[in-house]
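What follows is a group of structures, each given as structure tokens.
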Structure 1
Amino acid sequence: MHNFDILGLEAFVAIADLGSFTRASRYLHISQTALSRRLAKLETAVGGALITRSTRALQLTQPGALFLPRARRLIRELSVAMQELKENTMQGYGQVIFACLPTITANLLSPAIAAYGRLFPRNRLQILDRSATEIRDAVQRGDAEFGISVLAGDTDSLVRRRLFSDPIALACPADHPFANSKAVSWADLKDQALIGIGALSGLRVQIEMVAKQHGFPIRHAYEVQHLATAVGLVAGGAGIAVLPRGACSGLGAAGLRVVPLVEPHVERVIEIFVREGHVLSPAAEPLFTLLVDTLSDKATAEAA
């Protein structure tokens, strides 16, 4: 496919519609020499003449006559697209893609998204509700403008900001021996069969690190990929699971009990982050600010 300057297309439409090189050059505010040069470049690109010229008049060639309606449409669509782009850039219109842990998306994002929708009703949001590993990768690749997730302490190439902490607790069925306990220690889980979360989960990595540091053997009888699935299995009596307290309360199900885990007390830290050097788009920046304001420790404490 040949590449040609849009200026040549604009010159061809102006000449054809105004019927004169003189009028077309005045309309485009360029010299007739520049106009002729633009048309010639377009004709070279398409491989043939589009306009025939004589001392008395000019005429469209057959290919030129066939091409003119499409050329007009291309110019019109480009003009509209450029105007929309200008509005989007200046006023913050557009599409925002960001990545977030599913439990945060389901439980905590609604107020901020609702506020953003009232401010920017024309904008479109796409939320990549993924695992912690997938969220980090999406932000690093540029597939998402920013992410909300749990990050490892040594993550490079990301500019991060703490939002809030979420204690890790034990979720168990209402009739389980642990259900009425004030607290359960990690050591008490030694002989328990747990419902585990998939290897891509930041929670899984965190649980295994705690178990290794304190010498607690952890045995997973089942493995699922999403916290909501684990909550459902626990509520149904299939087993117990180590889960963030916020996930359990947000996804709450009948028959589920949440018991504090102690010795040690462990929490996951939720952060919002962008790729180093990335400047948020005009559409994304106000959403980022709303999410920080809504999900910060102070805001979540007031909402609790």
Structure 2
Amino acid sequence: MKNETIDLKALRVFMAVAEHLNFTHAGHTLGIPKSQISKIVAQLEARLQTPLFARTSRVVRLTEAGRILALRARALLEEADLMVEDVKGLQHSVNGELRLAAPPALGRFIARDLVPLFLQQWPDARVALKLSYDYEDLFKEGLDLAFRMGTNRDDSLIEKPLGYANRVVVAAPKYLQQQPPINSPQDLTGHRCLQVFAAEMSTWTMRNGNISSTITLPALFQCDDMQALLNVLLEGVGVAQMPWLVVRDHVYEGRLQEVLPGWVSEGLSISAVYRQGLNKPAKLAEFIALVDEHIHLFDLARH
């Protein structure tokens, strides 16, 4: 008996239904009538001789066979897309849109120091950079590469370690001139705290060599936009534990002062992740090569 083959179009329809768990929504995504979606899925199930979805009047869910197929189909479709891009790339220079994602602070840094170099080197390419604290799904979002801080939680992605980042405690000189001196982490108690993540109390953990200290402070101001928080900090309103990559230029130029030099947060790893595949699109390969060439930029920890 010869091996059965599966049409890639049928796999794309199957994946759309698997992602939405709704035949109507899958049809809207693909621009195909629901009746045709149902027919293609039924033909695929007949070819594989097993149901891929369990359907009731209200719920659509993947069967065990459907889950296995979805896992394999995603990688297969991705490889098919990469193959087409590679073949096209043999006749063209690097072009098309490179889709990136990064946490906001790191993304602004990348936009300043890497994206212009890439666009200058490859004028036919375009870059779309999404800034978000979310842990982006590269497949669902159609992203080529995402920069991550901390542990990669998706084993289906290739992870490229780049460097480390950490936080330091800083304040504007005019704030420190009007407040009691801060000579130890315990002296921070009672100071006016600014922070990124929403909470009534802010917990700062920091180390100085082998010594660790954890301080809990009331939050005077909270904002999940790092630039807005920095603006308040520069006005001398309070003290904050900020990423070194965000405040280092301000510290070097005297607009902010490092409080408790030598005390820093635990380091967070910085990595780039991208989808598996035997071949990478030319635009992605060249961007990764640019990152390799400037990997020193990702040493973003205060030493």
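Details
- Computed 2.2 for distance in nm of label points 7 Å out along Cα→Cβ at positions 230 and 262 - originating structure among 1, 2: 1
- Test item: helix-only ellipticity at 222 nm (-39500 (n - 2.57) for each DSSP H run of 4 or more, over all residues; to 500) calculated as -11500, pick one of 1, 2: 2
- Structure (1, 2) behind the derived value 7.7 of distance in nm of label points 7 Å out along Cα→Cβ at positions 54 and 270: 1
- For 5.0 (distance in nm of label points 7 Å out along Cα→Cβ at positions 78 and 174, calculated) the corresponding structure among 1, 2: 2
- Among candidates 1, 2, the computation of P(r) over Cα pairs in 20 Å bins from 0, in percent that gave 27, 34, 21, 15, 4, 0 used structure 1.
Read-outs throughout are calculated quantities, based only on the coordinates presented, and are distinct from any laboratory measurement. For clarity, every value in this text was computed on a predicted model and none was experimentally measured. Cβ atoms are built from the backbone, for glycine too; each structure is taken alone.
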